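Colleague: Below you'll find the structures, each written out as structure tokens.
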Structure I
Amino acid sequence: MKNNKLLLSALCTIALFGTSSAAFAQESKSLIEEITVTATKRAQSIYEVPIAVSAFEGDKLAQQGIVDIVDIGKFVPNLNITQFSAGHTSSSNPFIRGIGLQDHLITTDPGVSVYVDGVYLGRQVGQNWSLSNIERLEVLRGPQGTLYGRNSIGGAINIITKTPGAAPGARISLEAGSRDRLNADFYGDMELSDTVALSITGGYKSRGGIGKFINLPNAGIEVGETQEVFARAALKYQPGDNFRIVIAADANDAEGGLRPYTTLIDELPNGAVFGAGFRNSDLAADPYDNATGQANQTRVSNEAQGLSITADWDWNDELSAKVIVSTRSSEYKAGLDDDSFEADFLSFPENGEADQTSFELQLNGDYGNWDFVSGIYYFEEDGINDQDPTIFLGGPGTFTLSQETQSMAIYGNVGYDVSDALRLSVGIRLTEDEKDAAVEINDDPATPGNDPLIAETASDDWSEVSWDLSATYDFNERMNVYGTIQTGYQSGQFPARPFCLFGFLDFTQPGNVSRPNCFVAQDDNITATNYEIGIKGQPLDWWQVSAAVFLTQYEDLPYQVSTTQGGGFNTVNLIVDQDSTGFELETTAIFSDNFLVHASLGLIDVDVDEQGGVKPVAPLTPELTFSLSPELRVPMSGGGEMTFRVDYSFRDDMYGEPSSDPGRLTAIDSRSLINADISYRSADESWVAAIYGRNITDERYDNARLNTGDYVLQILSNDASEFGLRLTKNF
């Protein structure tokens, strides 16, 4: 039935294009502005890129109700972005076409890479996700192993900021609303001389909580409360047309309350928590309240700093080079009191930090019928996660996990215009990764002179050649079809929580007690191969369409399965092979000068090889994703304009983890979210005033569910309804 849905959708799309193909050649004037993207590391029309890509213009994000990167996940086909990690409100976990990461610890790597101005962000917690100075945001779907390298087997998200000097002026935005919403940000762009330009961004964002810490009346914070201060400065020096250097620095500092979640205990009567006498009646009656008695489990915080230098040289009309050098650091404080009640039975307060450095040198050329993008890349990261004290089944201890990573790559992509209509391209990338990890566990840190129970180190390395082959054929100047085969790669990983029998790491201990080794990285590379055909462009002046059908085959893909069985909290990498088949559609139709509709549709069928008589499922992957966004513009007397916009988003039901348990304890219900925006733009476009509503029906839904074997963690969304006013002034 699922495959029939995919086939029917594909056939309907092909038929749609077939009926319109005779008409688009007669049209000459386009009503829809083409977006230029850099998905292939060179500027192209979004219609020319031979991959499935969605693009968002930065100045239009607020109208759509997009506040942060998580909101992007509501409007892109087969994309789902959750917030889960360590109970933090700043984490972002993208899943594209069934690939993502549920965890955040330093030994895990995401399957979807996130870039800001070409700089890869290695960690998902504690980074600066502010979208207040964005030129454009791109979502690339499918493996991007050749140009983007490791950790992009599901896709990549590019955040492109505004270039200093591109549009001198200033903007101030204020936003206030329900749930104590208060946002204020500014952006200034100025030319200091003929060769120097400076842009400055800064802001403050806050939102009240969604619940109370009922056993800690003096907590001073609410569940889900957020506050953040952020800033960014970029300096551009351009002495001539053939050279430019941009130096950018950014920082953010945030704190808030532990995200909303609850624990399901009664559903697992054989679990240790139930067996110890605890029941769901010990929890807060309202799941958005929290019944913890641990004051150190109420607050979360994060901060990050980054510095990047980007230099571009145009050596001549054909040859150019680019260098991107970056250093970043991030840290956070979070953790979960898993039992969700006053007794200190299961609690994991956590601190984490990571430092990364990256270097990329590109050499690019354009010689008429053929062009190329090539480069070398280096990345290193040093990070640590520390839980002190960690309380497991009432017993105190500590847990520290650290890792150093080095990654090097060389890549190239060559394109050739066979004719005015046909373009072929081929790419290849060689990547080598090396990881050194360490873990230390202490079961009784309060005892003076007590040595760590476990203190082990491990190292491993991997290498892989990724490649892609694509062809694009232009029907005419505005419509084309493409076919592509892409591969992607991810190195093996050390286990995130390497506890084994009796809560110990599995190494030979003094006294000749032998246990199997748990702290061993996955030997095999994680690989992906994507077969995709698509069609995109503007069949008519008033109609834009992008559609794709894909089959992605993953080998040696690690599914993270958590359990408390055996006396320790284990995260086991279940190695599977997975096939993902899907269809995606994005379309915009302008029905008149004043009315347009944008829609997106994603369908996916994920088939995972059976493991030990059990058939896993792709976690946090809805089979159906859909969005619909009508927009009406009404001219006003005096030259101003009113805009009425509604954005509807649907995500089908899914599972929170790979195991589709018969009791559906990790099943997550489908959700429908509606945003609304009514704005007035002045005749000279110098100011905009708006009334907004986000999640106007107050849909409450789960971000994730995790069955540990002793209890089920139900991670709730922090996304309650919100209504307010927004004012933007341009200078």
Structure II
Amino acid sequence: MIFRHHLARAALSFLILATAAIFPAAAADRKFVTSPTLATEARVMVQLLSQAHYNRDAVRSTNYAEVVKDYMSVLDGQRMMFLKSDREKFDQAYATSLYWNVSRLGNIDAAYEIFYVYEQRAEDRVNWIFQNLDAAAEGLDTDEYYRIDRSKVEWPADQAEADHLWLNRLKFELIAEILNKKTPEEAKDAVHKRYERLLKNIADLEGNDVAEMFLATIGRLYDPHTTYLSGDTFEDFGIQLKLELVGIGAILGIEDDYCVVRDIVPGGPADLSKQLKPNDKIISVGQESGEPVEIIGMKLRKIVDMIRGEKGTTVRLLVQPGDAIDPSARKEIPIVRDVVKLNSARAHAAIFQVPGKNGTTMPIGVINLPSFYGPSDEDESEESKSSASLDVAKLIDQLKAAGIQGLVLDLRRNGGGLLSEAIEVTGLFIKNGPVVQVKNYAGDIRVSSDENDAVAYDGPLAVLVDRFSASASEIVTGALQNYGRAIVVGDSSTHGKGSVQALEEMKRYVPQLAYSPFKTGATKFTIQKYYLPNGNSTQLKGVVPDIVLPSIEDYLPIGEADLPRALAWDEIPTSFFEAQPIPDEVLLMLKKDSRERQNNLEEFSYLRRNVDWFKARQEEKLVSLNLERRQERQIEDEAFRKSLKEEKLELAKLDFPSEEFRLGPIEEKPAPEPKEENADAPESLEDELLSTDENSGFAKVDVHLKECLRVVGDAIELAQDKTRWANHTPPLTLSSADKG
């Protein structure tokens, strides 16, 4: 059973640019044929989803008409390639018969026929680009604007509108290259090569690739986490996962022709470098020597092949930061390929000396948990065995021995993991009781509980979360909140993924496929939803923190609610557990103190300035196609970043003193070579806010963590005045009733 959050809408999608005015004939040398094996898989997949998917009743045969539009968008994500009339013709030809053809006959000819049109359009459009590139380069003083995101607008009404749209697109690309210190001629050459490569990449697509895109589109009719994996993809699944761990430790996907970093594998080379981040776009890949190769529009498997390599060798990635306001922002990131070392991926901790109101300091621990991992296959003995729960328990023992007065469990960017580990980690902080409820399609509810009365830590506790905290992270956070065991601090909500997926290999579901001479694929589909002990779902809404802090992530489309056809929120009856949320009188006092700090401390002014600036830039849906204006904006942005750096250096002097705790040996890394200061080099806003020391697992000027530590400190000081307790127990501690 898969119980892990994936931000990607589709791991393999090939969004390639093309357009034309009328339906051309299919290329004579490109004729895809559906094998009997693939036809069986297509038919069985639809039957499987119709019978076993959690959301099966919400999808009817008539809904399959939407696949045409969705599939067109997979090919043409920015909707500037096909025309509006194309959709009408495709709908007329395929929409009403699509369900019958796929579910009963295994016929996916519609996928091929639409792709043939698309392939010819791509060739026509690239030829048009080559003819109009000079004209675009001569028109960079226009008053026009380009819409960055066209994914939700209609396709162009006619050829004239499409041509105008493409002319502006070329101006947009040329300006981006010039802002990256290229001459106009170099910029034109870069764009020309990009579209030459585009045609080559389209030609590299095979019938199985097209079928996979189409069947995955059908899967997403049911929910965002349901998809199809072709035989090749499924066969490579385990190998790719290993390569990602052996290569740089980044999970990649394709979005609008760009290779996007979906997630960073904790403890891998990319994670340890502290430079590559989720949502970054990789523009080009270079080896230790030789020219870098631009990968925009390239097939994902080819990109992975270029990035992976032998241990100890260096790959150079040219990246557009995911949170960069200026789409021309670039930075080069060298990463040394290596294996993911388990010790680096494990939970780690620190003790921070937090100032109190009376002039003293309070030692408060922080445990950072990257994921809910289980024992490794390499763990041969009890001594070497590690898991999220075992490691957190060991760190708690170390922190208690060092004299901590409070604890923060940091689950930011924790995308989930094993359900069993989520239950075990929760059990470290409660005596016993329900942790999560799971409901299947039939409405059957199963309650999973912590049945171990032992408590590893019963003192003041907070959980720190963000919009990337998902799935198993939300279970732990929500359960501790339900029990009143911890105060939750962070973004306006967690991610909101409250569903469970299964991965079904087709030949296991249909035994006769095991004898097929062709490779067989698999289907990943949603089978259950999970709920907190009080019956609330985390789906869509996530877990809402008790204390919300300003965050850039609240203005990024990264939550479950931002995904199309996400399952609805609902609730079920509460389970029986003997606990209550944090008393209102305690919560109000903690909120009041935090609100005062947010209004008065300079670090929050620093954070809000960045959030407000980022929000304003995000709301600018149109980008000027006037080079001079873009250059002026670039100067403004660089001045803002420069002032940000200066302010951060001052705020870093106010960071709380800390001491780190690691499980297992820590690999000593050489001190980084000093970098030449380059004020012109654009950086991502998140780099400014979350950058870390070379040998530290904790960030400088981490405003959210510092405030979470202060909240725990408030609870500790509140406990010194028994007249302010609620229910006759110290705030944020295990109640006397639960202690037994």
Structure III
Amino acid sequence: MKKLNTSVTFEGREYSLETGRLAKFANSVLVKCGDTMVLVTAVASEKELEGIDFLPLQVEYKEKFSAAGKIPGGFLKREGRPTDREVLCSRLIDRPIRPMIPKTWHHETQIIANVFSSDPDVNSETLAAVGASAALLISEIPFDVAISQVRVGRLNGKFIANPSNAQLEHCDIDISVSGSDVAIMMVEGEMKEISEDDFVAALEFAHSKIRELNALQMQLLKLFEAENGTVVKKAVSTDETPEEVVALVQNAVKDELHKYVHTVSTKNERHDARLVIKEHVVETLTNSDLPLIKGDADAEPATKEQIEKLGDEIVSKFEKKMMRAMILDDKIRLDGRKLDQIRPISCEIGVLPRTHGSALFTRGETQSLTSLTLGTSRDEQMIDGLQPTYNERFILHYNFPPFSVGETGRLMTGRREIGHGHLAWRALKDLLPEQEGFPYTIRIVSDILESNGSSSMATVCAGSLALFNAGVPMKKPVAGIAMGLIKEEDKVAILSDILGDEDFLGDMDFKVCGTADGITACQMDIKIDEGLSTDFLRKALDQAKQGRMHILGIMNDCIGKPAADLSPFAPRFTSIKIPQDTIGAVIGTGGETIRSIVKETGAEINIEEDGTVLIAATTQEASDAAIAIIRSLTKKPEVGTVYSGVVKEIREELGAFVEFMPKTQGLLHISQIANERVNKVSDYLKPGEQIEVKLIEIRDGKFRLSRKVLL
């Protein structure tokens, strides 16, 4: 293959796409901007997978430590399991691409993005997303619309596309946006309480930049086809069921399904009603004389499993059509709510007595039990990757056990758990107090106990309540809401606080988090290939704000401000200052001294380079004991002061060496031991004996002691 390259000047840097030089057995594109280089490959299996009803697409984003001139930590010195960042970047690539590939494409498809060179001023995840789209465009995989991704920041009121990490530290907006030329497909990011108008303006700016990168991809496709001929996409299975079979099933369940769709409101009731309908469908098909079921001269009769699968597919499509029509035409939701109505909400705090903070947030049939733990700087999480290693003081973990949806399964942390937890983390983090005034490490754990729609938003609400319950001086409460969309030609319905089924049958999942004053985080996925216009987004944002304010009102009725006191089980911090030249005395050889203080008092001690000592203890007694020991270690010897010391060594003709302060010894001369003449020191003193001495002289850094003057 011939090397093909096309480039454009994008935000002051050359942004290029290349194919034909690397990984030639795959459909590959090398994306380069600055010194960041990402190689993206797209490969599909030759044969279709049989017996599946989903799109077998796998997306993997991998960062090589060598790309930033680093060697992995740990024993093996090899990149290991995907980091949270790699998982999150994989999701950012997957989510806008998946709706653009037909669901009936059953060839196993794998997209791999490898970061081989990393420029600290150019983030690699958006390059990987553009490369994935370009690799699919030049492949036989049925993907024919360019999708690009940009990261948008706002610095000093001005929007920036693909800002550097240094710029992002000062931006009040940080969002990743994917889209085609005509519509936005995916949004995810964080903001510092911005307005809905500012959010839409950021999306419009992003879309203008997306079109530039889409044009770059189409230039590469044009070069590729000029060199290799027109790209021919593989045919996609239609999986069309004969009309007579569809009609038979629909006629059999029409009345029953209509009643179920319009009257059954809870998740368990819907599950039970579906089982009854499916049994009816299986019975109807089994008793029919249709060739597809009974077989004919060229085919074997359908098995029970095949009949069940066929009936389930027909009923699911019919149910989806009926549900969408009810929402669009009657403006009634599956559980009987109006389009903008929020499910009943209950909030409880302090439900777990031994945790440092806890909350139980229930919205409809979705429930999060969230606990909060306060720790010290030793509990911070070290983040290592392409960027310089740093410590994170705020940690949020989201758990989604299978029992939360009434199922069995493996207990695991997958991409969904990492993604949902990260969204809630983004929503809350900028409202936390500064570390200088609240020097705690904060960990929130959200355990989803029930789930029927938007458990990540329940995590945001429960996390905010738990922070207040723990006494964390958070600036403002934060709430989250998930919005949905049903769109059929000119008919559109925007849904507030969507159910799980409404998420499944709908065309959008738009999660919006924020305070009463603005948006702090969002995540949006569009499930239809035509995307969504900014006009619909504006309506969804306005409706989301109304819902968010309603939820915040209920949360504030439960707890409207941080608790006055921390949990009695949480560590208390005390800060003291010691001279820098005494730090070594407190730490001791190999950390021996500080470890002994921790063991004796039970307090945690951290010493900064400037001599600041941070003591964390669960009781005042432990804190006072640690301070007393540290003070004694760092106190300067003073002439004329009486000390209680320990005899360390005896020299018969000279005297005794006494440790009168920690790690500080002085000479008790033989003439200063007693009033009478001393001929043999051991007649008066023994090693290990505790005696009182007075410091009578300091000369050349040496200390002279006297016992005689105290007799």
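Colleague: Work out Cα Rg over 2.2 N^0.38 Å, for residues 317-396 alone for each of structures I, II, III, then name the structure with the largest result.
Modeller: Numbers: I: 2.01; II: 1.66; III: 1.84.
Structure I comes out on top.
Colleague: Follow-up question, since we're still on this one. Name the one structure among I, II, III that helix-only ellipticity at 222 nm (-39500 (n - 2.57) for each DSSP H run of 4 or more, over all residues; to 500) of -10000 was derived from. Can you show the working numbers first?
Modeller: Details: I: -1500; II: -12000; III: -10000.
For helix-only ellipticity at 222 nm (-39500 (n - 2.57) for each DSSP H run of 4 or more, over all residues; to 500), the value -10000 is produced by structure III.
Every read-out reported here was derived from the displayed coordinates using simple, explicitly stated rules and does not represent laboratory data. Since the model is a prediction, treat every value here as computed from it, not as a measurement.
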